[in-house]
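Several structures are given next for inspection.
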Structure I
Amino acid sequence: VRPHAPELAEWYRAEGYWTDRLLIDFLESAVRRFPDKTAIVDDRFGSITYLALQERVFRLSTALYQRGVRSGDRFVIALPNWHHVPLVMLALGYIGAISVHMPVLGREREFEGVLRVSGAKGLVVPGCYHGHDYVSMIDPITQELEGLDLKVSIELGDAKPGWLDFEQLLEEAHTSLPDPDWRPSPDDITSVLFTSGSSGDPKGVIHSANTLGALNTTLAPIYGFGPDDVIFMAASLGFSAGLIHGPRLALFLGTTLILQESWNAEQALETMAREGAAFTLFTPTLLHDLLESDAFAQYGPRLALQLILCGGSNVPRHLLRSARERLPDTLTSVIWGMTEGIGSSCWPQDTPERVTETDGKAFLGTELDILGLDGERLPRGVEGELIMRGPQRFLGYFGRPELDDEVFLPD
């Protein structure tokens, strides 16, 4: 990995960007403060409180450990927007195993690539999703891979040799209390997030608890979010934006996360209005669908949204202007960023013109510069190569050190 320079790490800690807290620490904090509060509303499997979530996390972590999952092992998560995504992440966190995230809509090529590159010990997928049989698709691939010992499916259906149903795995746990000695360091590798491939072949981006956590600590204070600010997430948890600003942000704040399994604009409007959602993140297509929905006239005036971040692809400026007109009390901003960890968005004090015509300012703690062809620093307004560093910066590409050499500069 490519660690941050010691003097930068010291500064990030002093500023509170790095908290040295694991995701499981935020879960435990939420359970202490409000155990009966709804942690997740899952439109497929129902809602779950923070205490009930912790109980399932404890049981799953011990079941995984009994099945041989250990610190440093990689475990692929490819699921729809179900509560099982944070559940598995947290359970792996208690063991010190590494969550490997990929979109559920991947097919044979994508699964084979991720499983091979990551050297996964296990994986969890849906049994069937949108009419597609994931177990039958993936099973031939897994037969050719060494070390892939644990194959888990949610709602497996008919028994399949070599596969475990998720609930069956939970029932195997002999105890529901993880061993404290399993806990990793906040600077250990905690996650590998595979990029969307927009700039080439998908790459496994390495993060620690501190670098991923910094994407919450450097964003949430800008908007004043707290434990009462409900999050609605329809963006896929298989990509970094949905994962970081959905379950990770919700656990960081101790708030309620509402997950939508499959996009439906009318359902999204009704749910956000009913639950009082304060924040969401959309792709441009989802935001356009929302604003143009026949249900907007009914539910739009009832929305309590403080912030909509829009990204994942190029955001048309007319879409931002339309959002400002139709949701005048909501800040709708571009969010620009990379799985590698640096990002920007507009802030509440920005003028309407800045919000609709720019990509905003970098997250807190981020340093940006522009280089010319010969490596010289260029002034603002001159086109060049963007370089950046900050507490959110990733630690390298998994299993591909040659890519690290291409993107990292000497400190």
Structure II
Amino acid sequence: MIRSQAEALDYTPAQYEVLLRVRRLGAAVIGPSAKETDREGRYPYTGINALRVAGFTGLSVPVKDGGLGAGYRGDAVLLTAVLMELASWCSSTSQIFALHNTGVQLVHALGTAEQQQFFFKEAVEGHLFASFGSEANKDRTALTSVLEHTDGGYLLNGKKIFATGSPGAKWAFWRSVSAEASGSQDERYMMPIVQLSADGVTVSDDWDGIGQRGTGSGRVEAVNVFVPDGHVAGGPGAYSACSSFFAAQFHVNFAAQFVGMAAGAFREARQYILEQARPWQGAGRAAEDPFTLLRMGDMAVRIDSARQLVLRASRLLGACHEQPELLPEAQTAASRAKVAATDAALEVTGSVFQVMGARAASRKYGIDMYYRNARTLTLHDPVDRQREAVGRYELGQ
């Protein structure tokens, strides 16, 4: 009870109530299906459907539009808290859900009133969004997906890789460039919202990573896909006005999930030690072994330290709408959080084997899932670049 009271101090009562709802859902439904999702390498329909039924697909929809008001121009900490909790139960589910919320927030940031009304309703009713950016080009930042104007809308042609969530999403932000606009890529950058069941869209669920095996992070292709005018969020270059916010949130969202992965592995290790682990000579119980106590203490400190950095970054990011001068500090806080969370995730998901013992390496326990997931997702963006960003900030560069 005291531990719960202390945790609650990190949140408002409303935030903590939502967090506990997600925790109960994780314990009852999402967590129990996570290892099967990992073994079979399939989309986590059980976890996603549980979130849908519980009304969480509207998490980042403004309250006035029927949602919970998390994220962009809303409660930044609430989104972070939910992602941390979800990742502790199933990080494939959390990664898909994070990108769904990115899509909903992009509607908020770039959409017209009519677009917001339509797409917010879609989210509240349980339809998922994805967000596709990566392409297999020699220049990893270059976009070759092109929108060409036609009667009543646009034709989209392009290919994407790492298309997380594509098997279960209805809509996807397909980051593209305008065929007609001139200037730099940023000035030609466009955000069509593509219905993935549309003619000309091919979804290939061929992701074969060692971890995050249920994310559906395969390939998608668009060939002459018609996108109505009303399904393009903003004109060429409009994203530049909010790109700094979403870039920082990108790091915070991943850091939150890294902390969650570490917390999930730690939770399983603690339960195993208390209920199944055999003591070494000199210890009455496995939980009394001094080396076990040392490692458990070290892991707990790493997780809690990273969690606090993630929450701080989230609070700063949320404050930027009213105080835009805080954005540089928020960006650096996001980098700090990602560094600490990456280190915590990799260290904890590996160290749990030391305290659980050789039997924990058995496939039947599935503890390796946490390490494989952490090793895979932490490669999404080079963490050394975040260390460099913090160093530049501290040296005034």
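Quick note: the coordinates plus some simple rules give every number you see, no bench work behind them. Everything quoted here is computed from the prediction, not taken from an experiment. Cβ atoms are built from the backbone, for glycine too; each structure is taken alone.
Suppose distance in nm of label points 7 Å out along Cα→Cβ at positions 54 and 70 works out to 3.0; of I, II, which structure was it derived from?
Corresponding structure: I.
When distance in nm of label points 7 Å out along Cα→Cβ at positions 126 and 158 is calculated, the result is 3.1; to which of the structures I, II does this value belong?
Of the structures listed, the value fits II.
If helix-only ellipticity at 222 nm (-39500 (n - 2.57) for each DSSP H run of 4 or more, over all residues; to 500) is calculated from each of I, II, which structure is the one that comes out at -10000?
I
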